[in-house]
Structure P
Amino acid sequence: MLERARAAGLTRILVPGWDRTSSETAVALAATHPDLLDAAAGIHPHYVANASEADWAAVEALAADPAVRAVGEIGLDFFRNLSPPDAQREAFARQLALAARVGKPVVVHDREAHAEVTAALTAHAARATTAAVPGILHAFSGDADMALALVEGGYLISFALPVSFPKNVGPRAAAAAIPAANLLVETDSPYLGPASDQRNEPTTVLRTAAVLARLRGEPVEVVAAAAGAALMRLGNDAVIPFRP
């Protein structure tokens, strides 16, 4: 899979954690493939209710490690509510404070929580002064107004393959509206992939970039260059840029 990614022209892939074990695994993978992979560490809203203080201590130690590029995947998910909303809010605030303390960007999950996520990230941007960019909204599912408000705070907006579906009006409008400097592409593998009989792996971003190019009325090479430039602004190698 990694060789296919390299052959397709991908240059960096960010592997985020969703709990203690996966964050530790992401760090180990990045150490094994330093030419291609970077790691993020965090606890996803689905898993915060069952996180112990030992888990939190381990993730917070990882976040402070120079080898870890971002704090994530963190955020709010009021669609599935696999953790109680108040537990999600507390964990999100805790990890935003962690990111500000260690001076790293956040990778944020937002589902059916647009207003709360926007408010929290707007406040976070005001204090995340040591990170070149405060963070990334991953697999963006909001609308153009939300995207532009977050761009105003310095955030990068990352799109996965569902932006290709005409029913996703909000994300498609956002993709067309935001500045190229704030645009990223991703897989959200193993989720949000192609048809159920097709593997979702890093090369999927090529399809996503092609859709974004059509929505923006730009050559795909421009989208690729914009993604790379956005990563330079982020201050680390993250998400999945590729060479045009």
Structure Q
Amino acid sequence: MASRVFAVSDIHVDYDVNFQWVRQLSRADYRDDILILAGDVTHRLAELANCLNEFATRFAKVLFVPGNHDVWVLGEAPERTSLQKLADVMAVAERNGASMQPYRRGDVLIAPMMSWYDFSFGDPSPDLYNMWMDFHACRWPAAFEASDVASFFLDQNQRISTQGASRIITFSHFMPRIDLIPAYVSSRHRLLDPVLGSRRLDRQIRQLGSSIHVYGHSHINRHIGIDGVTYINNAFGYPGEERITTRQLLCIDEL
């Protein structure tokens, strides 16, 4: 029997209506299927555990990468860093039925890719530094510059092996290229460009030979082919974002 591959990102289960959607998913319809969960679940570890467990009881395999919200340290000890939070997120994922490791099904490889933004999409303005929550809710080791944060995450992807795979699907939380933002997005929202992703991520995707790449973060759903790679964003989004998000699972492939 073929397994379907579903994708969703940015489910933000801090909002109860979003978590209710997860809890109401069928326990019978996806038992042979794979779920790609492309980050931004919650910064609360207990809720992350509950959410991943809910998905794991419904899908044959849950594949996960953390987003920026997942490594926030809001309300936590002042000495605690987002790298320590990331380690806890990874442990919670593994304990609750989700994997952050590459997954093989036959000759198909589905590879989670770590990511962050490196300002390769533009330089952040003073307004962005004031308004962007990561600059207040993430805490990095004292020696870390912005480029060090991105390199820490992106360097993890060097470990991915594609040996023996004839087809590769990759996914990340952050955007791999800025031209995935549609032309209709207003100039006032383009203030966010510097914190959307990294050009280096797209180079890694292409070096791996990926044919499909799932991403999240922008809350703008897209399905577009560019130079041989199909880029897909299926963000669930915040309550009230129904105009730009579909708020449902999306089947992206069958294995």
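Please state which of the structures P, Q yields 0.55 when FRET efficiency 1/(1 + (r/R0)^6) of positions 50 and 122 (r between Cβ atoms, R0 = 30 Å, to 0.05) is computed from it. This value belongs to structure P. Computing mean count of other Cβ atoms within 10 Å over residues 74-81 gives 11.1 for which of P, Q? The structure behind it is Q. Have a look at P, Q and say which one yields 17.6 for Kirkwood radius over Cα pairs in Å, as calculated. The correct label is P. Tell me which of P, Q gives 1.21 when you compute Cα Rg over 2.2 N^0.38 Å, for residues 130-225 alone. Derived from Q, not from the others.
Comparing relative contact order in percent (Cα under 8 Å, 6 or more apart) across structures P, Q, the highest figure is found for Q. Given 2.1 as the derived value for distance in nm of label points 7 Å out along Cα→Cβ at positions 114 and 146, which of the supplied structures P, Q does it correspond to? Label of the source structure: Q. Here helix-only ellipticity at 222 nm (-39500 (n - 2.57) for each DSSP H run of 4 or more, over all residues; to 500) was derived from just one of the structures P, Q, and that gives -14000; the source is P.
Read-outs: derived from the displayed coordinates by stated rules, not from any lab. Here the structure is a predicted model, which means the values were calculated and not measured. Cβ atoms are built from the backbone, for glycine too; each structure is taken alone.
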